[in-house]
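Before anything else, here is the set of structures, which you'll find just below.
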Structure P
Amino acid sequence: MSGERVLIVDDEPQIRRALRTALSGHGYQVELAEDGDAALMTLAARLPDVVVLDLMMPGIDGFEVLRQTRAWSTVPIIVLSARGQERDKVEALDLGADDYLTKPFGVQELLARTRAVLRRASPPAESSLTAGDITIDLARRLVTRAGAEIHLTPTEYDLLQVLAVNAGKVLTHRQLLERVWGGYAAQNSQQLRVYVNYLRRKLENDTARPRLIITEPGIGYRLRTDE
């Protein structure tokens, strides 16, 4: 029983009830908000540990809730929406969502993603990550395979570091470009693809079937690490 507080924001009463039942049954303390106004008031009054947020709501929609919340808080936010188009996912992630689930969804998948964003919000004390035989030592800026150092250029390492700090989280093309190259490069997705390919050649056993740096088609990339 975890005890973490989850705020569910959805204008459909049946969805709110179903999520409250599922999450409460797994030990979470659940609060409900029926629209964006109620969500923002609840967030300001008592910040939860994670937010499950619908996008399409009357009045203030989920995009605006994301925008306003990210102006002052890094609380983990999982978007849960019937809008499954790539542009909606990209916009939500660019605005600061930590994950995105499309309705209809499986409760077990939502629970798994909730656990994942909570883990990322409370990272372990050690500053290294492991994926298969690859180890990324963030404190020493060192990457090894089975103990042998892998040489990365400064830009390659900077890209890998951003992915590693956000391990398991989808980062959009724009987020990666801005964090590694700066805002001037935000539209240069070809440059990003080139450097992802450079990293894969050095880190992946099979670049045609990458298991470390995963492509989210039309959206961006995420780094998969050992749980």
Structure Q
Amino acid sequence: MTDLNYEEFYDKVGKINGWDFSNLQLTSEGAKWEFYEEVLKKVNDTDILLDIGTGGGENVLEIASSLLFLIGIDLSTSMAEAAQRNLLNSKASNVRFVQMSSENLLFPDGFFNVISSCHAPFHSQEVARVLKKDGVFLTQQVSEADKWNIKKAFGRGQAYELSDGILKDQYTRELKDAGFSEVRSFDYDATDYYKRPEDLLFLLTHTPIIPQFGEEERDYEILKSFIDNNRTADGIRTNSKRFLIIAKK
């Protein structure tokens, strides 16, 4: 997705549906890490962290007590507004949320000790510029083969035409070109079970896995057939494929 499409999608969906994923009934087998737990391994209580694509800010608010200060940015207006609401409802006093593009980070050079980006676009040169020497950048991204059986059922989907691994190789190359001295990558391909059809419908409505999902009546017929063909005792089966990059400046 381009940054523009990212903004338009999340603004539109956020206004229509809200962003409460807490009621999803989902189990997963085979995930090798939880992203913000990996972030916590790289920070201490004197660090300043930047979270790119922070969304509603729920994840960074949970780790705020482990840092000196934390700034979350998001391109989407509705996401930034949701983050502000969540901040007001929290007890965190060391967190700020700002609407900002990752293409132009409005911070001084070498300002942050750690930078994170989960399922959001980032720009390697800008990340390198605002990160301190010996600082760490972590990003988790969705692999091309994520939710593969769903994409095959619909005959379309996010990165459907791309070979698996292209985005990871691209980001690795760009980070090295930006001057990072050490760039490591990791992968997992977990099996997910959505307990109810409503859970899967919520996922497709709130994410860009299937572009323009629901705009054609046939989409619901395809979804019903997919559910019938992939229902198991544990739930409706699909997969989550992710890659993690940890880069040291």
Structure R
Amino acid sequence: MGEQRLDKIIASTGRFSRREVKALVRQGLVLVDGMPARSADEKADPERAEIAVNGEPIVYRRYTWLMLHKPAGVLSATEDGRGTTVLDLLPEELRRQGLFPVGRLDKDTEGLLLLTNEGGLAHDLLSPRHHVDKEYYVRTAGRLTPEDQAAFRAGMVLGDGLRCMPAELRILRAEETESEAAVTLREGKFHQVKRMLAARGKPVQYLKRVRMGNLTLDPQLQRGQFRFLTAQEVSALRGDR
């Protein structure tokens, strides 16, 4: 990818500002391939050079991709004066990287949420022309029926005129007072799962996103926890475009 300024490379990790990098270089705490850096303006190839700050190697990522298990009660936003946002769940070094959520989950919805600073791929994943599947686990009031499944498959027009693309409703459990199902959408309109099921007289009691494209929520992640995507997972997302 070519050489970049040392202060830019180190600051891109989110752990230090460029001003802090300059101070660290002056103190002799920044090494490039084992040698003290002469200047923060010095250039290096971030994918080839071994860069360390105060003895700790720098892990360079051109873009950052995180998988977050979003808890209920947290807003899918970068900032909001009304409550806790998904960025508030991250350490300071990641909040500095300009991350934003890829799409959104309602405040009371849990599950898989991606965060990144790669705008192009994020835009493609959300673009209607790419139709990236999104799968949800849902609990509803009332008994789900084959008629509900057929309505989802046919594509629904809601009472306010919203036209929904065909979707999949797979019933996992159906009882008189409560049902469980997996819902797969190929679009992501405002409160869509809730609105579609409400239109069928089966209001949502609990909603959790479990999959987006080829990426499934890591079962090891507890609510509020996150991890970096692997290179293979990011590659799979690129294949979803």
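Every read-out reported here was derived from the displayed coordinates using simple, explicitly stated rules and does not represent laboratory data. Just so it is clear, the model here is predicted, and its values are computed rather than measured. Cβ atoms are built from the backbone, for glycine too; each structure is taken alone.
Starting from the value 13: which structure in P, Q, R was relative contact order in percent (Cα under 8 Å, 6 or more apart) calculated from?
This value belongs to structure P.
With Cα extents along the principal axes in Å, for residues 42-145 alone derived from the coordinates and found to be 50, 31, 25, which of P, Q, R does the value describe?
Numbers: P: 50, 31, 25; Q: 35, 34, 28; R: 64, 33, 22.
It traces back to P.
Figure out for me which of the structures P, Q, R the number -5500 belongs to, where helix-only ellipticity at 222 nm (-39500 (n - 2.57) for each DSSP H run of 4 or more, over all residues; to 500) was derived from the coordinates. Provide the component values of the computation, followed by the final result.
Numbers: P: -12500; Q: -10500; R: -5500.
The structure behind it is R.
Can you spot which of P, Q, R the value 0.99 was calculated from, given it is Rg/Rh (Cα atoms, Kirkwood Rh)? Walk me through the numbers on the way to the answer.
On the way: P: 0.99; Q: 0.97; R: 1.10.
Clearly, the read-out refers to P.
Which structure, out of P, Q, R, was FRET efficiency 1/(1 + (r/R0)^6) of positions 26 and 202 (r between Cβ atoms, R0 = 41 Å, to 0.05) derived from, given a value of 0.55? The partial results should precede the final answer.
Values: P: 0.55; Q: 1.00; R: 0.05.
Of the options listed, only P reproduces it.
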